[in-house]
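I've put the structures underneath this note.
Computed from the coordinates by the stated procedures, all read-outs in this text should not be read as laboratory data. Predicted, not measured: the structure shown is a model, and the values here were computed from it. Cβ atoms are built from the backbone, for glycine too; each structure is taken alone.
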Structure 1
Amino acid sequence: MKLIHYISTRYSLYTILLAILSVPLFYVLVQRIMMYNLDESLGYQKTWILQKLETGPPEDFTSYNNSVVITPTGNKTVRDTFYSKDIFIPEDHEMVKHRVLESVIRVNGKYYALQIQKSMLEDADLVKSISLLQFVFILFLLAGLFLINRNLSRNILKPFQDTLRKLAGYRVDKHQTPQFEPTAIQEFGELNRSLDALLLRNAHLYKAQKEFTENAAHETQTPLAIIQSKLDLLLQTPVNGEQAGLIEELTLSVRKLQKLNRTLLLLTKIENNQFPETESIDVKTVVMHTADQFTDMIVEKQIQLETGSLETSRIEANGALIDILISNLFSNAFRHTASGGRIRLSLSQHTFTVSNTASGSALNATQIFQRFQKQSTDSRSVGLGLEICKQICELYGYKLQYRFLEQQHSFSVSFP
């Protein structure tokens, strides 16, 4: 959820909740105030009637529509009772709610039952009108708050959105530090300054790491090549059997170190995104070419190679990296397949799968894609093949998965 929507939703929910609670509460409070005022008015009217009765008999007291009724009573308990009831009004042909005061009064030594009633129709209409006006007012308040908050938030968050957009398009290998828009918001200004310092530091670190990698690879390959050359010359000199064995072991170690050095250099270049060039690649062609490269080794090991459905699939990527990805997956399957086993290749429009018969149990799915986690006893393996596959897939957003089904190891790459 966007920040502007998050804030607006909270404000809107609060206003709606306030409206739901305030309108009925306001109605009840106004109605209570109205009742209190009516009762107070009836009390004043009773006092006025008492004053009039002291100057004349009750029979001379008249009222409109029997709103005041005075009758003699034997009850000598002086008290006031207020209540509401519906009374039929012939002129309007409807029942109208009235507020009624019943009281026993003593005038000139005599006791009378007094009933005063007053229509609540006008007051009730007034309460409804006020409540409706309040509801309409809250609706306008809600709409106004929403519009003001949305426009204000858009203006406030505009520099932040600009920062996000420029960060999304930033690439450290392009050597272009984004320039953020100036803003009057202190927090956004501090964020942009921190990002400027961070991106500048990352650019320096990237440059230093790239130079170190290139220099280390170059400086390491040279002495390794010299060692290899000297060992080859040493093998050509007269040596005994034991010395020849030691020289052979040194040669194998040097070759393994050379391969490790090249592989680590490749990993570093992939992690630093030093393969920016992309092209349209036919994955089917790459798969068939890779299978042809392994033909002699497959025949020597007596492995049965099966090709399932090989559909045409085109992707945008660096050609060298896709060659390495397919080759490493095939090499991994070949290394884990025993003599007389079977390797199966399949390619759909969005998925490439390599599966091979297993001589043991399933591999550790949580470790096989980690660096230097060898699942093979082959001394020629440096434990980086699947790590390289994972890095290539992460670079392009592919999904690399391992499954163990029906005594078969299965690796699949899903293209977007």
Structure 2
Amino acid sequence: MTTLLENARLIDPEADSDAPGWLLIEGGVIAGIGTGSPEGIEARTRIDCNGQALAPGIIDIGVKTCEPGERHKESIRTAGLAAAAGGVTTMVTRPDTTPALDTPEVLAFVRRRGAEVARVRMLPMAALTKGRAGAEMTEIGFLMDAGAVAFTDCDHVVRNPKVLARAMTYARSLGALIIAHPQDPDLSAGAAVTSGKFASLRGLPAVSPMAERMGLERDLALVEMTRARYHADQITAAASLPALARARQAGLDVTAGVSIHHLTLNEFDVGDYRTFFKVKPPLRPEDDRMAMVEAVRDGQIDIISSMHTPQDEESKRLPFEVAASGAVALETLLPAAMRLYHAGQLTLPQLFRAMALNPARRLGLPSGRLAQGAPADLVLFDPDAPFVLDRSRLRSKSKNTPFDGMRMEGRVSLTVVAGETVYDRNAP
């Protein structure tokens, strides 16, 4: 089977290019690519892209599928449907399920479910400590053999530095990647918003962005001691960036990510206690948001993710300080990113460098590129197509999106995984 996508706008994050061209798929991989019009190329299927953008499929690190344990919020099947509709071709899933993904047996179950029902690729992360309790590290070697691509306790910060240091040392011996949530757990406990005038006026429990810097500084000191591979899942405060720069200058194997919500929203979006805007870490001041955008542009922050966190209506329809944190974002990641593109803050190649190329490189995946021989994991989208988001039409079981009712741009037309179409917006 050969498929030719022609009259496309090729977004190549590796070459940092945005140019008209064509792409040929054969046997699930990219068999050819070129600029201009294809001459003399035969294909069984030809798709006219009508000038739409064709980019590597998004690799989303930090997706919560809620299975096992909370399938009423989200399942692997519905998360896969949402991912395909959002141009996400690989979900890197979190282990903060019930029970936590801390044994090879539970991890194997999740991998089987992903292979059976997810429309896209699914790569699970495993817990760093048993039960994510921060007391005893998991069997990292066995979990890697079972398919774990990284290890994290998510937002359960490992409080004991000795436990974290031991886990880092063992992970380094195996080449495993540790993903941490940099935050001082005592300072941030019970906080709902970022401290400042706005938080005081609203009377909400708050935390200083310095809690993030303190947690990051501790983690980086342990990385320097153990030489482990380390990724900070969310950097959201400008005060954290100098620590990252120092770590890289010291030659440490350190990368950092940011969620799409912290790139496109700020503390004022909480407004009149709107709990769909309650995320973790809390939304930051505009100066911090702009610093994160600049950090992505400059390469200080490597990865943009959705941090897809489904929550049911009952856990969100509560007073702001006790409502659950998190937002769904698999389907809104791309259109939200288009806000940054249309504002002239980031180019499409820069965005896909952070949403596809860099995640692939960090996890050692062959995807994330428009190159001959790379997997044909692709997204075709119109970055200018306007629409008003209706949360009731999201494919996720939970509908807790902060973008409900907002005017957005950027609609996915086609999502392809290993050369097979997993989403077609024009399909009946």
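Largest in Kirkwood radius over Cα pairs in Å among the labelled structures 1, 2 is structure 1. Computed over structures 1, 2, distance in nm of label points 7 Å out along Cα→Cβ at positions 284 and 348 reaches its largest value in 2.
Taking distance in nm of label points 7 Å out along Cα→Cβ at positions 76 and 332 as the criterion, the top structure among 1, 2 is 1, with the largest value. A value of -8000 for helix-only ellipticity at 222 nm (-39500 (n - 2.57) for each DSSP H run of 4 or more, over all residues; to 500), calculated from one of 1, 2, originates in structure 2.
Here distance in nm of label points 7 Å out along Cα→Cβ at positions 116 and 228 was calculated and came to 11.7; which of the structures 1, 2 was it taken from?
Traced to structure 1.
Comparing distance in nm of label points 7 Å out along Cα→Cβ at positions 84 and 388 across structures 1, 2, the highest figure is found for 1. Where does the value 3.8 come from, among 1, 2, when distance in nm of label points 7 Å out along Cα→Cβ at positions 340 and 396 is the thing being computed? Only structure 1 yields this read-out.
When relative contact order in percent (Cα under 8 Å, 6 or more apart) is compared over structures 1, 2, which one is greatest?
Largest one: structure 2.
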